[in-house]
Structure P
Amino acid sequence: MNTLSQEKLNEIRNSVDIVDVVSNYVSLTPRGKNFFGVCPFHDDNNPSMSVSQAKQMYRCFSCGATGSVFHFIRDYENISFSEAVKKVAEIGGVKVDIRSDKKIKNNIEYHEIYSLSLKYYMNNLNSKSGKEAREYLNNRNIDDTTIKEFQIGLSLDKRNSLSNLLIKKFKEKDILDSALVGKNDYGMYDFFQERIMFPLYDLNGKVVAYSGRIYNKEDSAKYFNTRETEVFKKGELLYNYHRARNVARMKNKIIIVEGFMDVIRMHTIGVKNVIAMMGTAVTDKQAHLIKRMAKEVILCFDGDSAGAKATKSCIDELSKIDVIPKVVRLEDKLDPDEYILKYGKDKFLRKIDNPINVIDFELSYYKEGKDLNSAEDKTLYIKQIIDEINKIDDEILKEVTIKKIVDETEIDESLIRSRIKKKTKKAKRDVINKLSKYEKAEKNLIYFMLKSDDVIKMYDKKVTFMPDSEYRLLAREISAYYHEYGFINEVDFMDYALTDDEFKQTLKKVNQNNKREEFTFEEIDDYINVIKEFNVNKAIKRMQKEIKDLTDPLEKAKIAQKIIELKKGV
């Protein structure tokens with residue numbers, strides 16, 4: 001489970017107050033013994049997350065997210081459990097060495113190689129050899145302060161090789177795995193030569209890759225990027241996330257652009273709550289990262305047709321997780337970097353301050369290249385927009401859009417309305433997915449096992465088999481923890497077990513919509529009896545199947561008698 005002892009985890013966890021830490025991410029309001037805030041782990045409109053100072057735990061009564069300060073930071077910042085522990089230790093002033101974590105151990109050489117390469121490239125840019133590259137950057141209005149902030153560097157020609165520096169300190173295999181260096185019949189060589197080096201970062205701000213730009217000669221590949229590696233996967237990262245996340249949370253607004261140069265340019269005019277997709281279509285993981293950053297999401301992709309297509313793709317992916325962004329479209333097919341250089345800061349900021357809604361963008365997007373005087377084009381256009389209207393929950397926006405289509409196409413309003421689907425009010429998820437009485441019994445038994453040694457003893461004595469494997473495994477883990485340590489403490493167990501993603505998801509289900517602290521032993525017996533009933537019914541079904549396959553009347557009679565006895569015990 002963990003490489004640190006339970007005692008060390010307790011020391012680190014107790015070095016901080018969970019209320020103070022969570023307050024840095026979510027606004028909390030005292031209510032009774034606990035503090036409440038909007039849960040950042042689902043689309044929460046009413047504060048449903050409780051943070052207990054006494055228990056040093058948080059719990060969302062709606063989605064079931066729960067855990068200690070470690071789990072909150074891990075899930076909020078999308079980092080590993082070990083990294084979250086290290087972060088809490090730093091806040092609490094506790095010295096801890098977690099380099100034994102397997103994942104960190106496997107990647108440590110990689111990060112050290114990149115740390116050295118970063119110093120090497122930055123030093124090159126600041127040297128005599130970097131004069132031409134510095135002038136190029138300055139001529140593009142990237143000043144020395146910006147160069148330093150974004151750690152821009154320079155790769156030199158093959159006579160001044162990074163590989164020569166790395167081979168003195170690292171194993172050849174690790175150097176080649178870093179994707180900075182290749183090898184041929186003549187030896188090792190740098191992938192990047194005579195390029196301005198823009199570092200690319202993981203979610204925590206560690207350099208994990210580069211994009212190198214040609215600046216002093218012609219090349220068909222203006223930019224050359226590091227290939228994907230174990231720690232650099234484009235679909236899991238967002239450029240500038242580590243700088244933008246806190247600003248975005250404060251402003252409750254995040255701006256998304258396509259390229260890292262757009263981010264850098266926007267920083268030069270004071271816009272810090274901006275991230276880039278790095279030219280990739282948004283993935284589900286990136287969409288969830290974006291959702292957690294801010295309520296208002298603005299897409300400001302390149303102004304050409306490819307940028308419009310990328311905008312539509314991003315809208316579709318975000319809408320799957322109920323994020324409806326706003327859109328900025330730039331004239332003259334310019335990207336944000338070019339637009340700011342051509343039209344200046346003020347005009348660009350006016351664009352950002354006045355984005356259009358999704359449906360207005362889609363009206364324009366679907367109209368592109370169509371002749372609305374053509375019956376065929378007009379029909380396709382109307383069908384496409386009706387499909388988009390049917391995705392809208394906002395009734396006012398829906399009405400405004402219908403009026404726009406009627407005015408544009410001169411189609412009878414009643415005909416368009418006849419194609420609009422009636423939205424039914426969404427039922428609560430726990431009402432839609434009604435639990436069986438057996439699953440309810442399993443969930444509630446585990447819920448109280450985490451609160452009481454006595455319930456664990458009742459489980460050990462009376463429950464032989466839990467129907468669902470996920471609850472069965474979690475119950476066994478709780479029991480094993482109790483027998484190892486001689487007591488159960490909910491938050492201690494979570495630090496012990498919630499590094500396992502399967503346990504984490506099961507525990508969310510256990511906690512969902514469950515607020516109670518008190519129980520009776522009669523109630524626990526009821527849960528156990530329901531679980532027993534399931535096992536008995538399952539055994540009876542198995543025996544009934546056996547009887548059908550038997551020909552010996554005596555054997556049939558024996559099994560029939562067992563079935564009768566089992567039924568009496570239910």
Structure Q
Amino acid sequence: MPFIPTTAEEVRKRGWSELDVIFVSGDAYIDHPAFGVPLLARWLEYHGFRVGIIAQPDWRSKEPFMALGRPRLFFAVSAGAMDSMVAHYTPARKLRHDDAYTPGNRHGARPNRATMVYTSRLKEAFKDVPIVIGGIEASLRRFTHYDFWENKVRRSILFDAKADLLIYGMAELSILEVAKRMRDGELLRDIRDVRGTAYITSEFENSSYATIPSYEEISASKEKFAAAFRLAYLQQNPWSAQVVVQQHGNRILVCNPPSIPLTEVEMDAVYALPFEKGPHPTYLETIPAWDQIKNSVTSHRGCFGGCAFCAITMHQGKTIQSRSKSSILAEISAMTSKSWFRGTVSDIGGPTANMFGLGCSNSDAMKKCQRESCIFPNICQNLRTGDKPATSLLQAARSLEGVKHTAVSSGVRYDLLERQPAYFSELTGHHVSGLLKIAPEHLVDHVTDVMRKPGKKAFETFLVRFREESLRFGKHQYIVPYLISGHPGCTLADMLELALILKKMGIKVEQVQDFTPTPGTIATCMYYSGFDPMTGKRVFTATSDREKGLQKSLLLWHLPTERAKVMEALRALGHESDSGLLWGAEAGSVQRTKKYTTKKAR
């Protein structure tokens with residue numbers, strides 16, 4: 001199947017005089033289901049719509065946005081696979097110099113706040129053409145939100161972008177319904193009841209809706225900010241959610257309930273679309289994001305972990321939407337015929353690999369559930385945790401003709417692995433390429449409680465089992481732990497305790513993620529408001545660049561470049577004499593260390 005048209009000439013080759021929908025994206029065009037815009041474009045194409053893509057247009061003038069002419073129905077705008085501010089700036093607000101979604105890994109192919117800029121240029125070029133915005137940036141900024149880069153509360157992106165409709169979440173069902181109804185003659189301004197959409201109105205009448213504090217109230221009160229986040233967060237269950245309204249001055253943001261999750265049949269249909277599985281042929285330079293995902297396969301969507309720092313609940317949702325085993329194997333088999341395939345499938349997974357095939361066993365409970373997580377602080381009694389589907393999938397995948405090795409690199413929940421012995425054995429014995437990615441994020445229990453993650457004991461249990469299983473298979477395998485510094489609830493003393501715990505375990509880390517407050521997460525609400533929105537409790541947060549930097553350095557204590565900062569952190573704690581615990585011969589006995597407390601109260 002040819003690539004989706006990106007030029008007027010490619011449109012003419014299709015025999016079309018105009019397009020129905022034109023997508024504008026902040027990413028390069030890679031025709032692969034891991035990228036949202038190409039997936040939605042193929043989805044609409046499959047349903048009979050004439051679709052085009054304008055990828056990474058030069059936003060400095062309107063002309064690049066006119067390359068494919070005027071669409072008959074609407075423009076669909078996305079900043080890309082990442083929020084454009086996250087793509088451009090580090091957690092220290094320093095400008096990045098690369099962009100993995102751009103040919104040549106070059107920075108600068110998209111603007112800051114790309115959704116707003118693209119929409120503005122389109123309005124300049126085609127004043128009367130409706131514009132629908134979506135993708136991560138729009139989805140997570142659909143309500144009034146805290147913006148870390150400006151350090152202020154911003155109103156819904158719909159008001160600043162001046163778009164006609166916002167689609168949040170994964171969007172297949174929502175955008176298809178909107179397109180069909182417009183094709184049948186409805187005006188976009190009259191389409192107000194589609195799930196997974198939000199719009200602006202001056203008057204609103206509905207018999208059942210939830211009101212959250214207004215933009216003005218939230219801007220004036222951090223307590224109101226936390227309350228508004230909690231109320232919106234609790235409306236993410238698609239079966240019980242109400243319409244959510246939020247006043248912005250004399251206008252009203254109306255957010256309809258989330259889309260119903262895709263069924264297995266629908267998921268299979270989406271991933272069976274005729275993707276070329278590569279970048280558009282006009283690109284002459286390597287696109288790093290493509291290199292990272294080209295050998296990978298998505299088995300499912302959603303995550304019921306409910307981690308505080310993760311936005312999946314507010315975007316994909318916590319319902320696991322799995323493909324069938326036959327669909328996944330068919331995709332892998334087709335991949336083996338590609339010229340770039342060398343026999344290794346780099347990943348079979350989703351947000352959390354070992355959640356494939358899992359879900360709620362009680363449909364009545366599921367439809368009214370308001371738990372943040374199905375596995376924290378304990379595993380829900382209604383959750384199916386059996387590992388037969390995932391184990392069977394991995395066994396079948398590694399047995400396919402043309403496949404030499406299959407890996408799981410998207411991460412696993414090790415607290416779930418305690419109930420998945422067959423999957424654990426299959427994973428350890430056949431799908432670890434020497435290093436297994438695990439995300440404990442922290443190991444001090446009161447911090448992991450704030451994160452909604454399992455604590456130290458669960459990690460220790462996993463580590464022992466992983467090492468035993470690796471030995472049983474005669475393999476030298478190690479874990480790569482993902483850790484976060486500066487997360488709400490974490491003090492400098494907590495980071496020192498974590499560093500000592502890791503040293504005792506014989507683990508050194510080379511990379512640490514400095515917490516970045518991105519829209520749509522519980523942790524970002526904590527960072528800005530100082531409250532856990534779900535409990536109402538106050539939460540300590542490191543907000544200064546100095547303190548955040550010292551926290552990060554403590555986990556990198558073994559690097560010579562970090563030694564000065566580590567000593568500064570120890571002095572701040574009043575325990576510089578304890579440097580020997582990290583660098584001295586006696587450091588192996590961490591059990592002797594005392595609990596540290598910061599000079600600043602938690």
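When you work out mean projected area of the Cα convex hull in nm² for each of the structures P, Q, which one comes out largest?
Working: P: 38.5; Q: 27.4.
Sorting by mean projected area of the Cα convex hull in nm² in descending order puts P first.
Which structure, out of P, Q, was FRET efficiency 1/(1 + (r/R0)^6) of positions 151 and 175 (r between Cβ atoms, R0 = 30 Å, to 0.05) calculated from, if the result is 0.35? Mind dumping the intermediate values first?
On the way: P: 0.90; Q: 0.35.
Clearly, the read-out refers to Q.
Identify the structure, out of P, Q, from whose coordinates mean count of other Cβ atoms within 10 Å over residues 111-118 was calculated to give 17.8.
Details: P: 17.8; Q: 23.1.
The correct label is P.
With helix-only ellipticity at 222 nm (-39500 (n - 2.57) for each DSSP H run of 4 or more, over all residues; to 500) derived from the coordinates and found to be -9500, which of P, Q does the value describe? All intermediate terms of the calculation are to be shown ahead of the outcome.
Values: P: -16500; Q: -9500.
The value was obtained from structure Q.
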Matching 0.30 (FRET efficiency 1/(1 + (r/R0)^6) of positions 295 and 551 (r between Cβ atoms, R0 = 30 Å, to 0.05), computed) against labels P, Q points to structure Q
Among P, Q, considering only mean count of other Cβ atoms within 10 Å over residues 319-326, which has the greatest calculated value?
Q
Computing mean count of other Cβ atoms within 10 Å over residues 335-342 for each of P, Q, the value 20.1 comes from structure P
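Values in this text are rule-based calculations from the coordinates and carry no lab data. Everything numeric here is computed off the predicted structure, so don't read it as measured data. Cβ atoms are built from the backbone, for glycine too; each structure is taken alone.
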